[in-house]
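Next up: the structures, one after another.
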Structure I
Amino acid sequence: MKKTILYLLISVNYFNFSFSQEKKATKDLKKDLEIIRDITLQLSTKLTKEDKINLNNFFEVKASELKKDSLTIIDFFNFIFDSKINSKFDEHAAFNIPEDVMMPFLKNNTVFPIPIKVINKKLIVNSKKTSIPYGSIIESINDVNISDLYKRLMREGEHETYDYKMFESQFSLVYLLRIGNPNQFKITYRKSLNDSQILKTTIDGIKIEDYLNVMNNERIYPLHRKELRNQINTNYFTDSNTYYLQFNSFNWIESETENSYLEFNKLLDSTFNDIKHKKTENLIIDLRFNSGGNIEIPALLYSYIAKSPFIDNVIGKINHFNFPHTEHIIAASEVVIDENNTLPGFIEYIKQGAEKIGDQYIIKYIDNKTINPKENAFKGNVYLLIGGNTISASAYFSSQFKLNQRGEIIGEQIGGSHHEITAGYSLEYKLPTSNLTMTIPILVLSLSDEVYKKVPEKKITPNVTLSEKTRYNYFIKEEDPEIMETLKIINKK
């Protein structure tokens, strides 16, 4: 099924919402709510018995609050958004809506026209082609100050780096869906971080086609966006004898292949031969835009920087195959369910590689395997860059890096946890009334006990962080904050 490129990720532990304005009968939307409840209670692997009791009571209360005769899908979205569904799903879970449903709504409205960058919760103008100067700090929009705007656009509670990365990339869409379409935006702002003078202006909203052009062509950050589509990017800083290696995905994206592990190994072997040939002293590994992929690749990459043998252990667990509401399952692990690809066939495929222990199915992807450093493994100084988009398998690599104290970790707290990663296999449901689709992971990955013992924090935090002022100054100069700070550290040694 075709999905929109304009999805909305919001911190509600279910994600990716977008909507049409067609009204739906509330009694039918309550059925959708019941399906959401059943899916959550039966498939969220991290819920305790107490969690399930509380959630069941919660859904009963929420159903009683749906009192109008009908709601638009946007109304239903805001109803779900304002709810505090403690599903305990991670960033792999999603709500989606097809493009043919979403686009008519977007085309009939205008959106906030200015790309923004979030620095320490401040909204910074992220374009040089607007009437407000690049780097200006937005203080309010339509008489709502930014702190109150956060409360209206994001759920209550503590927000993490992943939430802010999603928020800054989709601010205009979030604003439209949560607040509406004002056509014009009254903005107060300061020209710089140190400027105390408050200025005012009014700007018009823009159509979705113009918004896409702005986001694709007029944003300054992220820098070098086209290069982020590459598997890896490299650079060599001669002055400091430093090799830069940006790894953007642990899924093989260069070409079709039957064995991505071998392709990754060839790529890494060639890269680290080049590192060795240059007699490199310092290596920067950048995972700030790596959202994961093949769970075997983190250990492979680490073997090219390891100084001694290490243990790799990745065990998958599926609690059961008694999936609720199978009549609404439309895809399994992105494969459309039809006469050729059936749900029983999908289940049987998983069972063939799993061991049944009690009611659970266990998949031993890597079973306490001792991995030796590669012959051309780099033995010098290593610096790891992480951030809010570092999730899933790249979170696992970060934990292995920290476990073995391989070097400095620089940037922001990672967006995903290495504790019980939900990935691998998933189901996609289509709700019968709202047509929202839910992507639900059914596999939980566990790592070695040593990782959890020595890296106990939920999400890895770097030992070198950057202040608001430092980040802002690099932003103004259009330089990469983490890379520049890392080079400073290297040059001081």
Structure II
Amino acid sequence: MTERVGEGKVYQTLQYMSRIAVWTYFRNLKVICHAPIPAEGPLLVAGNHMNMVLDPAMLIATFPHSRPCHFWALARFFKIPVIGQIFSSAGVLPVDTKTHSNAKLFESTMNCLEKGGVIAIFPEGTSYTAPHHLPFKDGLSWATYEYLSQQTDKGIPDPSISIIPVGITYSTKNKWRSDVIVEYGVPILVTGDDYREFQKDAKNSVKQLTERIAQGVERSTINSPDWDTANAAFEAKAVLFGDARGVRLEEYVRVSQSFINIFHPDRCNDDQDTYHEARNDLKQKLLIFHDNLRRLRLSSLDIRMYENKEITFFRALLRWVSTWSALVIQLPLFLPGIVVNLPIYLLSRMVNSFEKYKESVAQDKLAVSLILAMPLYSTIVYYIWKALASGFVGFIVALLLIPLFAWYHIALIDKRYDMLKQVIASWRVLMAVGSSVLSDGKHAPQRQELEDAAHLRQWCLDNIKSLLLDLAHSGDPNASYLVEYGKPLFEPVTPAATS
């Protein structure tokens, strides 16, 4: 088989490591392709960039046909020992942001495309934590037209190239065992006609293409005008559908974006919208609910069982005992994996506490895991080998047992991790309720806040259903989609009468 552009040993190693990283860090990965992506020929790829090193790792691990991707990266990374050599060997191309002299970058990019390679770029230029994507820079658009220019100069009558927009969405990007969706959008075809328009007005053509690219990526990502709208939409989704896994991953982006569109400030403040007051009132209540949960360190799912029930000390104690007992019963199954990996978990926890930038947490956790895993698992191999009376066969058996042990740990950990979170949540509820018992019935703000949150959740649930049904009947496409998606949840509800 012919080696593809950039498919050397270093890239193959990075591809293997990226797939292991994705498998160990994330619980679920969903790859969506809205159109066939060519297995060969030059391609440009544009993705959003919310999670530092994990974003290129996601493309390396999931790109269709396992095609090697050549990334643009800041030139300063190439000056770091070892990292620079790895980048160069893996086909990463340096971007000079200091002098802005990128003739060499474009030359390398054109050479790669000429050989039928894939150039992958994050047009925002940096990683970030924000409710929406950052403005896209024009570098990819200039590179596109440079390629068409060179093809035209070679006498190709009607050159073209496709740009693949990619949306990478993390359910909780800094949390271990969260979910991720990689969505490859419909290719943006840039043709000879576009190049002829570029020759007439280069800057305007570049800006228009950058806008097309941004819109392509935006269709596959979640974007909110502000954090309040994003938080209100998140809580509405959690109240209606449960936790993150209450929504199918293939619908996660659209469900989230639909709620954001419903609570968009333009809609909430539009006097011409019949339901603008209902939208705004519900949004404000959801934000209060969000703040209550943050102070209580609970999720909407944690207090769902207390809706329409008195939160008594006995009920809270029974809940904690039952969750703890269920975890203890299964403890022997996953205890060996926990004990072996405990140093990794503890140090990763420290990283999560001390890392200043949220977009760097996941990569730091993975780096710590890799650094600790090598000596840790090497030690395990050594002791297994010694236990098997040494020898070559014993060494091979020890090596084979390590991936089996890792698979066993990952296979068991998810459900038990959820059980542990339930134990912690039920303990926090018990402490909140117990605060009033210890104070002999006197004012206990934690218990009051817990009861208020439970009542507010039920109010929000009823009003979410009512508002969505009313909006759907009025023809709102976002509400219509949500009602259709969650159809069984709406069957008992009658739309509120409108005046």
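Quick note: the coordinates plus some simple rules give every number you see, no bench work behind them. These numbers were taken from a predicted model, which means no experiment stands behind them. Cβ atoms are built from the backbone, for glycine too; each structure is taken alone.
Descriptive notes on the structure:
- Each of structures I, II was scored by distance in nm of label points 7 Å out along Cα→Cβ at positions 185 and 481; the highest score is held by I.
- If Rg and Dmax of the Cα atoms in Å is computed and equals 23.7, 71, the structure in I, II: I
- helix-only ellipticity at 222 nm (-39500 (n - 2.57) for each DSSP H run of 4 or more, over all residues; to 500) derived as -10000 - corresponding label from I, II: I
- Structure from which 4.0 was derived, distance in nm of label points 7 Å out along Cα→Cβ at positions 305 and 321, options I, II: I
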